[in-house]
Structure P
Amino acid sequence: MITEEKKQVLELFNEGRKCYKLMDFKRAREFFGKALKVDPEDGPSKVYFARCKHYIDSPPPEDWDGVFVMKTK
């Protein structure tokens, strides 16, 4: 059974992913940040929160396909 806390995290994460796919990284980061307030250990939200920061600082090209390419290990 899924907890109410996890349901809330999933809803916030899904909204963040929608914004992320639309390249609205500031709004997406807000959703991922809210998910992390509910569950600070949520791995996917941590990853996307950091990726949003990266794309806010260095936006992808307009024809971006949503794939994150790692530049370092």
Structure Q
Amino acid sequence: MEVDEILEWEEEARRLRRERADWEFIEKLPPKLKAALKYYVETGDFRVAQQIAGLDFEDFRELLRRAKVPVVL
């Protein structure tokens, strides 16, 4: 896979996360959780976003589900 292909794939994943996220739900969250979800939407970095949120794996995964943010692998 070439660098251009990887960058294109990452941009497509970011676009999907942005479009499908429930922004009304996200904006109502406490600042730490809101920041974590926004970070995840923009970067796709699950572990760092999870650390920002201060949640364990399962709780952060549930937060993503509630916020309708797709996990694009």
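At a glance:
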read-out: Given 39 for relative contact order in percent (Cα under 8 Å, 6 or more apart), calculated: source structure among P, Q; value: Q
read-out: Among P, Q, which structure scores highest (criterion: distance in nm of label points 7 Å out along Cα→Cβ at positions 1 and 49); value: P
read-out: Which of P, Q yields 99 [volume of the Cα convex hull per residue in Å³, calculated]; value: P
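Bear in mind these aren't lab numbers, they're just calculated from the coordinates by the rules spelled out. Here the structure is a predicted model, which is why all the values come from computation and not from measurement. Cβ atoms are built from the backbone, for glycine too; each structure is taken alone.
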